[in-house]
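Q: These notes open a run of structures that come right after.
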Structure I
Amino acid sequence: GNFGYIDQLIPLELHGKVDGILFDLGVSTHQIKEPGRGFSFQEEGPLDMRMSADLTITAHSIVNEWNEEDLRQLFFSYGEERLSRLIAREVVAQRPLETTQDLRRVIQEVVKGPQTVKSVARIFQALRIEVNQELERLKMGLSAGAKVLAPEGRLVAISYHSLEDRIVKQFFKSGNHQGVIEKDFYGHALKPFEEVIRGVQLPTDEEIAQNSPSRSAKLRAVSYQPMEG
């Protein structure tokens, strides 16, 4: 099941007894390499991008049915693409789009030169995040995971882009998704987590050489410190 419901997947009698949880976020290599899933912009495939067949929304429905402003906002918010407005306009103008390569060609009409591949990757990322509600599920998963940890239990997350890392960093720092650090009666900060490693751990050059997808990975780890009062 998806990790948004991790507290439901773990038997009730184990709640409060789990020693560690690892969130390895992003898309798996085998999903990317399967053209029929539509995750890769390197291969011809349907505009699908669903990680689960149970999901109803697809990348195809988004690019062909959403209006220009909603597409612009999606590309900017989830893709952090500075040319989101121009790309959204071109997508609407070129509809219908049926395949991953149709979408890639549209983006290439707008973005020229060495930045093309990065922009294509950002647009595909934005669509994938929306289709699978990845950021909301990450928030749910972190909150649910914290519920089942034993005291001193480890919560570890490997993220692959800044949107994921921002959510993880905020939750590990404050214990919530609002970034608000609660205080006790005396004004002392109540933090449910303590860093196991300071800040973020990045892959070594050796690891990147052996496993190129790890180049964008960021690992954060904390231990659960139950709060009293």
Structure II
Amino acid sequence: MCAVICCDRSPPRWRAAPRRMIMRGLVMNFAADAKVRNIDDEFMFGPAFLVAPVTQYGARSRSVYLPAGADWYDFNHGKRYSGGQSIDADAPLERMPLFVRAGAIVPTGPDIQYTGQKPDAALTLLVYTGADGSFSLYEDEGTNYRYEQGHYSRIPLRCDEATHTLSLGVREGDGAGAPASRRFVVRWVDGCGGGRVHGDVAVDYRGLGLSVVRKL
């Protein structure tokens, strides 16, 4: 299933911001869109992902409403859609419909079999164009509570649509749980032509701020 694949290729932990639920009904994020108020078979996973489970036996597609106020990308093939419309989404056995909000920054890593298998591996940052966005990339040792004493790594990420720039801020915390140098591969997704991506840009991050400009 896509949910399993997504977690296997992402950093080892999902962390919700304090006092915020990681799974939320659409109305909690899009209260201005009256059409989401009675939708009970879609939900947000974090601020960026819209999940539409398939609950009808034998179904290989389903109708998905994409809330107004944002553009959306099909996570599986990168096609871009305007918000405020319903679409017919494919739902083969191996994946469920999954969409990403424009402006999202999604870090992904290599396939792993267990947490901590490849701690120094390069991470790919998928930047979904169409809006400004931000993300906090968090890592810790994963085996103790030392993060409560500041033993962790947090890298603020911000994308600026007007300047076509992704900024990686100065690392917060003492860097525990993260390599001293991390290679990031930045990939912009614009959805044109059914999921077109721009050329990857690789950078070596050593805890200091840097910016990456999108190649147009």
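Read-outs throughout are calculated quantities, based only on the coordinates presented, and are distinct from any laboratory measurement. All values derive from a computational prediction rather than experimental measurement. Cβ atoms are built from the backbone, for glycine too; each structure is taken alone.
Q: Identify the structure, out of I, II, from whose coordinates relative contact order in percent (Cα under 8 Å, 6 or more apart) was calculated to give 16.
A: Here the read-out was taken from II.
Q: Further, regarding this structure: Out of I, II, which structure matches 57 when percent of Cα pairs over 15 Å apart, for residues 64-119 alone is calculated?
A: Attributed to the structure labelled II.
Q: Using distance in nm of label points 7 Å out along Cα→Cβ at positions 32 and 104 as the calculated read-out, with 1.4 as its value, let me know the right label among I, II.
A: Computed on structure I.
Q: Tell me which structure, out of I, II, gives 12.6 once mean projected area of the Cα convex hull in nm² is calculated.
A: Going label by label, the one that fits is II.
Q: Ok, one more. Rank structures I, II by mean count of other Cβ atoms within 10 Å over residues 96-103 and report only the one at the top, that is, the highest.
A: II
Q: If helix-only ellipticity at 222 nm (-39500 (n - 2.57) for each DSSP H run of 4 or more, over all residues; to 500) computes to -13000, which of I, II did it come from?
A: Label of the originating structure: I.
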